[in-house]
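Undergrad: Some structures to go through are shown next.
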Structure I
Amino acid sequence: MQNTEPTVPSIQKNKFLFELVRVGLNDRAYYIETYDTPLGKRWLEALKDNLIQKRVIEKNFCFLGFADSNRDLNFLCRELNKSIKQINSFKFDPPFQHMDLFVADDFQYSATLKTGLGPEEETPGLRLKHESCNLLHRYFEELQGTAWDISKYYKQADIKTKYAIRQLNNLCHEIESWILSHRKSIVDPDWIRPAQITTFLNAPRIDLHEEDFELFKQNRYDRELGGVYLHWSQVGKTLYEVFRDEHAPKMTEALCSEINHQKYYSGEFDIEWGDTITENTHKFKKQEMDEYRAWLKSNNYDWEDPKLSLGYIKIGQVDLQRTFGSSATFKEIYDTMSKNLNITNIKSMSSRTIECAYPYTLDSDNWQQIQMESLRQGYESRSMR
């Protein structure tokens, strides 16, 4: 008789670990319940190590897709150009190509074009221009390399230039998120997609275990309001990003070279602050996933291969009722979070409490210096090892 038992523990909502994670914001806190899986336990230990070691949170790349944030497209372009100027000024050997500066129009189609809920080619107004983001991401990958194959340019760079290279990636993703949410806030505000990316500078990457890869197949690409997901802690694009951003292209050698499959966890985490979208409950998501599966098959990728990491691993859930009340709507949660885009502390709550405070803010004069000093210490530590 065929064994029908699951190969990994279920991530059912009633199977949480006893230990809670409290994340403090400006004027409130929320609580993360972690799923009782082997990966959930290991992720929680990695998170606590980040707290114990007092690793710095990357606050400038934390709350993405909040359309009314003061980090709007013009602001992000100014920040991006500061980084580009720093990189262009560094004397690489061999020289890296000169990068042109960007303006807002490079990333977003004009509001004078037709907007709405129709097909992208019929309603281009305010949409993202993928070409500029793809170019920016290619610059970043060439300058930094991967976790297992660091670029010669990155090895040469001084700390200011290393930091600027890092910002190419951060700002590229923040620009993408802001444009998508800004447009949604105008044409379809119920489906704005805010998120939280919680990264710690110099957080160690740890190999996923063989059985962890099955968790990608349990959740796939569903996103739930308050869902806590394993962070992507490596360089490169996923197959889903290539399908979505490149409009389902025929795979070429150049595209294949950009693709990586997730193989690490790091004690970092992402939170979905957009309303829930699942394949089983939303026809447009089901249609997208059907087209994605067909595209994978046409390019000789197996949807059932766990090592392709096709999905997001859900590692926990924010207790929304405890933080926002039992009757809070998505819009009310969004409005509350929009006023709290700053992590002040994180606490692991069990028999032994572990806590770390994060007093600096993006209004601090020295926030970039704090981050660069943290990165410098990490580079020096790794080079000594």
Structure II
Amino acid sequence: MAEKRYLMTPGPTPAPPEVLAAVGQPVIHHRGPDFRQLYAEALGRLREVFRTEQEVLLFGGSGSGAMESAVANLCSAGDPVLVVSAGYFGERWAAIASTYGVELDHLRYTWGEIPSADDVAARLREREARAVFFTHSETSTGVVADVQALGAVAKEAGALVVVDAVSSLGAVPLDTDDWGIDVVVSGSQKALMTPPGLAMLTASPAAWERSVSAASPRYYWDWERTRKGQSTLDAPVTPPVNLVAGLNVALRMLLDEGLVAAYDRHRRLGRACREGLKAMGLELSSPDDDSSAVVTAARAPEGIDSGELVLLLRDRHGVTLAPGQGELKGKIFRIGHIGYYDVFDITTALAAVELALVELGAEVERGVAVTRALEAFEQTPV
């Protein structure tokens, strides 16, 4: 029998069978009535998940593509912008912005720190910024930032608020309109339970106004071309039609569950994961509270390289976790719990980690992690 594989990373994440079935249907023409119908449904459901009355633009591409589109459509060379980063994906905002020749102010935190609204406000008093770029869920560390508070101080300073919600959308609360966020970007492959290949974003009226005057070159990522096409359900370029079909099913499943229920499920899964890891005697690298509902990061025991642990789990036990990135490489490993997961996926990952650590010579009490995780999951208020 072929070995069963378990994908427990913060992205890509497993897709439900219903989604895979939709992706596997015969290809249909993107300008025909069948596609136009599911296109309209998917765009409408995305607005519900983004919690916005504004249009959602859908592109073939990755979440990083949506990030680049935000810079290209909002910024001109020489514009003063602020990037707030505390991990790998915050650094990506800075790299993209620099590519477009902006005047970059980079408020850089130690990886794993939680960005502070007071710090952002102080920085904006010192230096003007036409836009401020935040990361909602920093999957390299497990930190979920308070983008509502961060965005409020940026708005008060007169800047546009741009948020990377690639791993947070659908997993933790994010109210685009009510929180006054100007641009939210995301991707299909994380909490939205769809294979990689779709990028999406929504923009406020103020962001649309800024895009008219932004002088950065863009073609594929041009918001206005995409909005014009979507207005008649006629995409400006050929979209990945089967992925849109899968996304439409995934969004229906998420909305049938209910966003509040989904947020609660992710909180409970995060708590179960943290408590299980602590029961093994491991030190958490991500915050030990319910804000950490996307991915849990833990430090490998002294003398064990976390990359070696991740490889052993994948190659011998069929369980794929995420290693540390950048400056955390070799130090931490990460267990994702967004999207199509339940508590038994968490206990499977914990049992595998326990087994692999023993094989690497660590002293771990067998069986305690699973028991503690199940207790924590059940004790978390619904």
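Taken together, the values in this text are just the output of simple stated rules run on the coordinates, not laboratory data. The structure displayed is predicted, hence computed values, not measured ones. Cβ atoms are built from the backbone, for glycine too; each structure is taken alone.
Undergrad: Where is relative contact order in percent (Cα under 8 Å, 6 or more apart) largest, in which of I, II? Walk me through the numbers on the way to the answer.
TA: Numbers: I: 27; II: 23.
If we compare relative contact order in percent (Cα under 8 Å, 6 or more apart) over I, II, the biggest value is for I.
Undergrad: Given 2.5 as the derived value for distance in nm of label points 7 Å out along Cα→Cβ at positions 149 and 341, which of the supplied structures I, II does it correspond to? Intermediate values should be presented prior to the final figure.
TA: Details: I: 3.7; II: 2.5.
Considering all the candidates, the number was obtained from II.
Undergrad: Another one. From I, II, which structure was FRET efficiency 1/(1 + (r/R0)^6) of positions 229 and 301 (r between Cβ atoms, R0 = 30 Å, to 0.05) = 0.90 calculated on? List each step's numbers first, then the result.
TA: On the way: I: 0.90; II: 0.05.
Only one of I, II returns 0.90 for FRET efficiency 1/(1 + (r/R0)^6) of positions 229 and 301 (r between Cβ atoms, R0 = 30 Å, to 0.05), namely I.
Undergrad: Moving on to the next point. Can you tell which of I, II yields 61, 55, 36 when Cα extents along the principal axes in Å is derived from it? Working shown, then result.
TA: Details: I: 60, 51, 45; II: 61, 55, 36.
Label of the source structure: II.
Undergrad: For structures I, II, which has the highest computed value of mean count of other Cβ atoms within 10 Å over residues 21-28?
TA: For this comparison of mean count of other Cβ atoms within 10 Å over residues 21-28, the top structure is I.
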